[in-house]
Structures are given as C-alpha cells and as structure tokens.
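What follows is a set of structures to go through.
What follows draws every value from the coordinates through simple rules; no lab data is involved. Since we're looking at a predicted model, the values are computed, not measured. Cβ atoms are built from the backbone, for glycine too; each structure is taken alone.
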Structure I
Amino acid sequence: MTADPQPELDGHVIAVTGAANGIGAATTALLLERGATVVALDTDREALAELATGTRLFTHTCDVTAEDQLQSAFERATREVGAPVSGLVNNAGVAAYFDAAEMTTDQWDRVFAVDLKGVWLTSKHALPHLRSRASEASAGAGPRSASIVNIASIHARLTTTGMFPYAAAKSGVIGLTRSLALDLAPEGIRVNAVSPGWTRTALVQEWFDRQDDSESAERSVLDAHPLRRICDPREVAEVIAFLLSDRASGVTGAEFCVDAGLGVRFAA
C-alpha cells in the first residue's frame, strides 16, 4: 500500500480577508481541507465565529481599511501560528453602486478604501511576513514560493449599466496585481488575480429575490452563460487554492476568470 499523498498546502500559512462569508468562507474551508493553516480576517465577528473550528484556523476581527488593525493582525497571527504567512488572499470588498453625478466624495472614498486601497494596505502589512517565508523558500525550507491572490471581478474588463464605481475599483485591482507581480518577482513572491463572474452567494440570491419575478430573472441570468449556470463559491476557491499552491510556482501577474464562460460571448 502507498501512503496517502501529503496535502498540497501542508506547511502553508494563508491569510484570507473577507473570510467569513461567500467566496471568502468557501476559500477558507477549502484551504483547511488542503492542509493549510488559515488566518481568517473579517469585520463580521459573529460570522467568523461560525467558521469551522480547528487547530489550523485562527480568526481575527479586522478592517482592511485600518492599518493599525492589519499590522496587529499579522503580528499576532505570526505569534499564534509560530510562522509568518506564506500566502494572502485579498478577498474583502463591498458591492456598492452609485450614479456618477449623485455619488458623494465620502461614498467614493469608502468604496475605494475597501475595494482597492484595502488590497494595497493588506498586501503592505503582509509583505514583511511573505518576504520572510520567501527567504526560507530560497534556502530550501518551507513552501516553494510566497503568493498573493487578489480577488477582482469580471467587471474589471466587462461591465454593465449601474455598476459605477465598482468596475473602476476592480480594474484598479488588476493594475495593482500586475505592478506587484513585477516588483516582487525577484524576491520569489508571486501575485495573481482571480476575477469571478456571477457567483451563487447570499448577495446574489438576495438580488434574485428582490426582482419582480425572481425565477424569470434567475433563468435569464443562467441562460446568458455558455455553461447555462453560474459558478459556486467553491469553484472560485479551487482556482484560488491552485494559485496559492506550489503547483502554480511558475505563474505570476496573471488574471484567471471564473465566470462560467460569460466573458467570451457577445450579447445574444
């Protein structure tokens, strides 16, 4: 008999922002299944408490717009885990839509503080720890490389009416991903982006339920997708986990769309 293979993320310590719900919760669960230690960060204390418990899960209430909270969370996680993070998933975001002429500067600042600035701030405070792990990897210890995965959106490239300024913020995430990938590659730190399309989260279901005819609205959305369905959060999490793993050691500066084919078709 052959021994069971070692989980592909064994030895990895991965921080996930927006970890308590939707894609973040699915990612946290999958990373734990694959053997990683997960540092789950979110502002939703109650939802964090509902995540699966275990010796490899550490939860911290943390706002990605607050530098002091981020610095404290990474330092505390390193003490608790006994090792710095080797991976980061920048998943926290807000889906806020406004009219460009009516949106206030405070509303603009809040959206970009979470959806774009928060990606930079979290990466900034994770970097000292990622660099430490990348240095270990170059010496032949630990994971092959450190990695950041930024969650953008299909709206970074293809959008529709009523999405201002969400599409602009997510476009910025793609640009930030490319810049960081170039700057950090010499240090052995990979940076990639995942762009989900329609994904069956509670927020999407709430949107369906708000429509005058929810069943018709959902069918129209499903029929627009070449796969005739929308993706499950687990399917997005699978791509995230791949990019964090050593199997993706040669991938950096890339964007992976997980959208059931929506981005490759013309309107019917």
Structure II
Amino acid sequence: MTAASTSLRTPLLTVLAMLAFAGNSLLCRVALTETSIDAASFTSLRLASGALILLVILRLRGVGATAGGSWPMAAMLSAYAVFFSFAYRDLTAATGALLLFGGVQLTMMGYGLWAGERLRGAKLLGVVVAVAGLVGLLLPGLAAPPPHAAVLMLAAGAAWGVYSVLGRGAGDPIAATGGNFLRAVPFAALLALAATGHESVDRMGVLYAVLSGAVTSGLGYVLWYAALPALRATSAATIQLSVPAIAAIGGAVLLAEPITVRLLLSSVAILGGIALTIYRKK
C-alpha cells in the first residue's frame, strides 16, 4: 500500500461511515412513508440482517459469534432500534437525526456528571446552549415535531447513550457489535411476534430494512471502527456532528422534506453546543 493510499484510507472510511449513519435515518423514513412496511417489521428485519452480515464478518475474522458484547448492551441496542423506527413514522429525517444525536450526547454527559465529571467554562456553556436548542425545537408551534414522536426519538438517543457507556472497555469493537446484534435477534423475534396480526410488509419495505441493517448499520459500524484508531477522540466526536446535517440534506434532496428556520436555528444551537463540550485546548 502506497503512502498516498494510506493517507486517503482514513478520510474515505470516515466519510463512508458518516454517510451510512445518516443513511439509517433516510432508509427508515422512506420505508415508513413510501412503502407499506410497519415499524415493528422494519425493526425486526433491520436487527436480523445486521446480525447476519456481522456474523459473516466475525466468521471471516475467526472470531466467535458471541465472543464480544453482552445481554445488557443487546437490550439497549434493541430498545434504540425500536424507539428509532416508531419515532420515524412522524418525524422528518433531519429532525429525527438531530433529536437522536442530542439524546445520545446529553445521556453521556449526564453519565459523566454522575461519575464525578465537572462542567466548567466552555463545556458548561455548550451544555446550556445544546439544551436550549432542544427546548427551542420542541416548543409548541406549527413547525414543532409531534411530541410523542420526539419523546420516542429522545428515548432512542438515551438507549444508544447507555449502550455506548456500557461498551466502554468492551474490547474488540467489531466483536462486541457483532455479539450484540446476534443477541438482539431474540428481541427482534419477540417484537415480530407481538406485532402478529398487525404486520404489513412489501418488497421495497423489506429491501430498505435489510439495507438499513446489513449496510448502513452492520457495515457502517465496521467502517467506523476501522477509521477510529487513526482519529483522535476529539476529532472522532466532532466528525459525528456531521450526521444530522447529512440527514437533513438527504431528506431535503431525496424526500423533499422541508428545512424550516426553527430546525436550522435549533441545529446550530444543539450541534454548536455539543461542539463546545467536545472542544479541548491543547
């Protein structure tokens, strides 16, 4: 491998991973609005297809199917996936991605405070600004997202935040992710069983769910974990701020979803506030 190809590898992997993460919002949104698939079926297929592709990757690496991960992490992964899908029945791709990201970051900040971390200066200001942005987005009005859907997406963010906290020190991240997806399959089966009699699927809906699970989830995490060792922690966290923006652009271009002034101002406040909490002087 040449020096040039080595220097391009990390940026390429990072861009592809961010596109994949934003793609989850777009695939879920288009599946639930443009096809007849229901949220429970979408979630079950997403988790199952993600587990299948990761099982193949683990086998190719000679790693045991459940060598990594844990049942508590699998439960949080399943909760995130369920809340995520049901929320996207009534949220635009941009609003959903923004609420999800805000929920994740605020949950992890809350854990940091509980663990004894202190917020001072720019970090404290960042939290205040981010929370103000969330409040501004959710205030009643014509442009406000439906309250029940917003609560579901914030719950999805909280579940993913807990998943991330549980995953600290979990060892090989790909083995942990694969193990968690495989352990999530029984949860997916229970969800599908609970939806019996109310399920609705069609060919395109199934395709979008499988793409979300196998490509933008399973392979997306593999790409991100491949890029992560070459990124500083601060850089990695900052780069993820691009996901809601990519989802917003994709929603506007591909799904003709409106980008309102409220959404723009809230995005600047939430993402700018989180950026302040991430920033560290050398």
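Given a computed value of 18.5, 68 for Rg and Dmax of the Cα atoms in Å, which structure among I, II does it belong to?
On the way: I: 18.5, 68; II: 18.4, 58.
Working through the options, I get structure I.
Assign the value -24500, calculated as helix-only ellipticity at 222 nm (-39500 (n - 2.57) for each DSSP H run of 4 or more, over all residues; to 500), to the correct structure from I, II. Walk me through the intermediate numbers first.
Values: I: -13000; II: -24500.
Source structure for this number: II.
If you rank structures I, II by relative contact order in percent (Cα under 8 Å, 6 or more apart), which sits at the top with the largest value?
Working: I: 19; II: 42.
Structure II comes out on top.
Mean count of other Cβ atoms within 10 Å over residues 41-48 computed as 18.1: which structure among I, II?
Numbers: I: 18.1; II: 27.0.
Corresponding structure: I.
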